[in-house]
Structures are given as C-alpha cells and as structure tokens.
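Right after this note come the structures.
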Structure 1
Amino acid sequence: MKQFFTGIWAYVWSHPRKIFLLVLASVLVLWIVFGNYGVVARFRMEAENRMLKESKEQEELNIIENTDKIRRAHDPETVEKIAREKYNFSKDDETLFIIEDEK
C-alpha cells in the first residue's frame, strides 16, 4: 500500500503542470454542475417554474369564476334564489316546507 502512494506521489511531482490542470478542470466541471447557477440548480428552477405556471393558470380560472359570481350577485333573481336556498326565505303568497334528513 505504501508503494502505491509513493508511486502516485512520484507521478505528481514529476508532472505538476498536468496534475494542476487536471485538478483545475475537475473543479470547473464540479462548479458548472453543482454551483449556484449550475445544471442541477437549473433543473430545480425549471421544475419550480412549471409548478408556478400551473398555479397561475388555476388562480386565473378562479378569478374568472369569482368575477362571474360577483356579476351574477347583482342580479335580483340570483339574490332571490340564494335567499330561498340558503336562508329559507319565501314570497308572501308561498308556503314553505322544510324537509331535513335524519343522520
């Protein structure tokens, strides 16, 4: 084992420029792949971007739906319908029957 390390050490001392360039290239590749703006970070950002776009589209649909509900809320017929269904209101000439389910 000692002979193995001495062989490596001898090679490093005999070719310092080659080893320096190899280490520099390795550090550069690692920085490109795993750095703050590297390939891995880029894939994470792309995935987050897709999720945010889907969320944006869903929220835009909710906004359109809520805008439509608000527009219908100003209609007297809609107000009357909600009052009848939710609050059990009735007109003066109507008889109201409430049927509740037993649970």
Structure 2
Amino acid sequence: MKPRKLPLRKCVACQEMKPKKELIRVVRTPSEEIQIDLTGKKAGRGAYLCGNVSCFKLAKKSKALDRALKQSVSESIYDSLENEFIAVQDEFIEAKELKADEA
C-alpha cells in the first residue's frame, strides 16, 4: 500500500515548509474576526506560523499576517493574538510530543 502524502504548508514568518500538523493556523473568519485555529478546519482564509513565539514576533514586525490574510491587522489584535499564541504554544507542543510518543 502506498504511504499517504503529508500536506506541507509554509510559515508566513520564516518561510519554511513544514508538515501542516506542525504549524499553528491563524484564520480570518467570514465575519472578519482573526483567531487562532488549532483544529485547522475553521472556515475562512488561513495563514500558518511555526509553533514558536519568535516566528510570531517576526510576523508581527514584518506584517506577514496582514499580507497572508489580505486584511490589515491592528496592533491590538496582534497583542491579543500574541497572548493567545503564548497560551496555545504550550498546548500545541504537548500535543505534538504526545503524537511522537504514540508513533
């Protein structure tokens, strides 16, 4: 049986191609809200970031999310996303390590 192909996505900050499951998706919903999507299935335009805060800060500095989401992202949204990102980062890393242990 042929092994399944892993979907790859590019981090908008560091431009590295990685498997989709190793990246965190930031999504602009149809109602123009910007949220972090851990499931990767929310409706809307998505942008992917590596699971580290340094990539998030680089995306904020270079306004990479603005370009990827095709909408200007205000500083207040960046600040709230950064707080969410830090909280989600630990959960994301734990889930990744758990999957690695199972494999």
- Query: 2.5 is what came out when distance in nm of label points 7 Å out along Cα→Cβ at positions 20 and 52 was calculated for one structure; which of 1, 2 is it?
  - Reply: 2
- Out of 1, 2, which one gives 14.6 for mean count of other Cβ atoms within 10 Å over residues 12-19 as computed from the coordinates? 2
- Message: As an exercise: helix-only ellipticity at 222 nm (-39500 (n - 2.57) for each DSSP H run of 4 or more, over all residues; to 500), calculated from one structure in 1, 2, equals -26500. Which structure is it?
- Response: 1
- Item | Test item: volume of the Cα convex hull per residue in Å³ calculated as 185, pick one of 1, 2 | 1
- The value 0.6 for distance in nm of label points 7 Å out along Cα→Cβ at positions 44 and 84 was derived from one model only; which of 1, 2 is it? 2
- Task: Looking at mean count of other Cβ atoms within 10 Å over residues 36-43, point out which structure of 1, 2 has the largest value.
- Result: 2
- Query: distance in nm of label points 7 Å out along Cα→Cβ at positions 4 and 76 computed as 9.4: which structure among 1, 2?
  - Reply: 1
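Values quoted throughout were computed directly from the atomic coordinates according to the rules given, and no laboratory measurement underlies them. Because the structure is predicted, anything quoted here is derived from the model rather than measured. Cβ atoms are built from the backbone, for glycine too; each structure is taken alone.
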